[in-house]
Structure I
Amino acid sequence: MKIQIRDVSVVIDDLPILGDVDVDVESGTVTGLIGPNGSGKSTLLRCVYRALKPVRGSVHIGESDVWRGTAREAGRRAAVVVQDHDLDNGFSVEETVLMGRTPHKGILERDDAGDRDIVRDALGRVGMTWAARRVFTRLSGGERQRVLVARALAQKTPVLLLDEPTNHLDIGAQLGLLDLVRELGLTTVVALHDLDHATTYCDRLVLLRAGRVLSAGSPAEVLEPDRVAEVFGVRSVIVPHPITGRPHFVTAATSVPETSRIVD
């Protein structure tokens, strides 16, 4: 399902956060939002999943404007995994993932065997089946993050939105999660700090700076060395990964101090 973001602008406390943002996400692709801290990545995602209404512009998922329908309708089209959550209520992991079924249920409708099958499958896909009966808040940060991804999968939506999903995960879990995201085949928008992850796992990138789109296109087009130097202040190159053969984003400081050079 395609996502179209048109002329989106956000102002918070009289401070412009996003200005005239246009983004197209093709159905079934993974699009990465990248940029320095404060560039507007999370704010843009919040506009897509109805957490923050823009002062101007529109967001369409498929043919539907996300701000013209109900939150329940939006929840049937897009699932989200955010950086911060407020789940401090003693629920078990299984109960937490079952929350992903809420958009598909009536107000008084109870969870059934089909819902629980979906939850078991989602937990299995993120490697958290063993924790189904554990209290969510007693898990490690990385384990909680995987449970929240499972909740999004249980929502069974055509669109997946992720805000820094690899936070708190060790390197193996990071790569496993990003491999899973690729395998899902969903229309995915993911905000990432790690530019190597963005290069390896995303079909397209949108580079934001100061709340505006600076560049959009393939990773090679967006992460052009001169642009990377301008925005991030580092030298860079994209090369084949020596193990996987996938595109690999490599950086170095703009200059190497004499004291840090290795001498044979």
Structure II
Amino acid sequence: MRRKLIAILLAIALTPVAAAQAAPPTWSPPANLVTPLNQVWQHQEQTYNNGNLYGFRNYGWDQIMANRGYINYCVRWDSSATVTAAQRDQIHATLARQHKKWMDQLVGHNAWPYGDVPVRVVGWAVRNRSQLQWTDTSVDIYVNDIRENAPQCSAPCGRFFHQNGQYPNCPGGYARHYDQSLWLTDGFGGGAGGDWGQRMGREYFMNNINANDMTILLHEIGHTWGLDDFYDWTPSGVSNFIMRAGSSASITEFDAWMFRDWWRHLKSRYGY
């Protein structure tokens, strides 16, 4: 009887259900990446945001946790070009596809709670309404609200302006707030990224809209989640990764583990 019971328990332990319920993997980077990962984290602790790495509360991590699993975007169309409804939807799809490449690095890792992180585009900002060639109400439209010499979505709806996560004066309420902006500027070279979102050339984005990896966007999304630049130093033993601009066109294993390291260090603030 005892032998039979042990056999039954072993069978249960080896079923896919039991395997799926096992504790998720924790911090287990490849041995060759341990040293450079430690170097990167120590460098960030010493230099990031004037030493306020842990006190800052508007990383992409904070945004997604406040929303309980999604990110809202506004598109700042800093351009004289027109946009069709089909292009609008394609821009959304491309942004979501590139964003997912980062989120997929966390699935099943170290108690990360989300299997999917939807990207919602809730607004468009433009200088002239006639540039937007659609009449449906799928997104809020903001016309000629200029900041930094570019159209912006309504400040009362923006998390950058309301980092407590409250939007009492946003016409659409919480559902229509935006966490980040995709800022597409005519003639803009390179890119920029931060807690506010990502900026790059409008031409670059549209010319690469079907690319598997939109390198500049992927790099700038990394900054939104806290990842650093590597203009003046290189960690030991690694040299080609997307956060080291110009060295890789896509997210590498080292990028993925740097990303997971942020979650490892910040997850306790969200109760994980």
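Read-outs throughout are calculated quantities, based only on the coordinates presented, and are distinct from any laboratory measurement. Predicted model only: the values in this text are computed from it and were never measured. Cβ atoms are built from the backbone, for glycine too; each structure is taken alone.
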**Report entry** Winner on mean count of other Cβ atoms within 10 Å over residues 130-137 once structures I, II are ranked, highest first
**Finding:** I
Requested in this report: Tell me which of I, II gives 22.0 when you compute mean count of other Cβ atoms within 10 Å over residues 154-161.
Outcome: I
Query raised in the report: relative contact order in percent (Cα under 8 Å, 6 or more apart) was computed and gave 20; which structure, I, II, did it come from?
Result: II
Query raised in the report: If we compute percent of Cα pairs over 32 Å apart for structures I, II, which one ends up with the highest value?
Result: II
Query raised in the report: From I, II, which structure was helix-only ellipticity at 222 nm (-39500 (n - 2.57) for each DSSP H run of 4 or more, over all residues; to 500) = -10500 calculated on?
Result: II
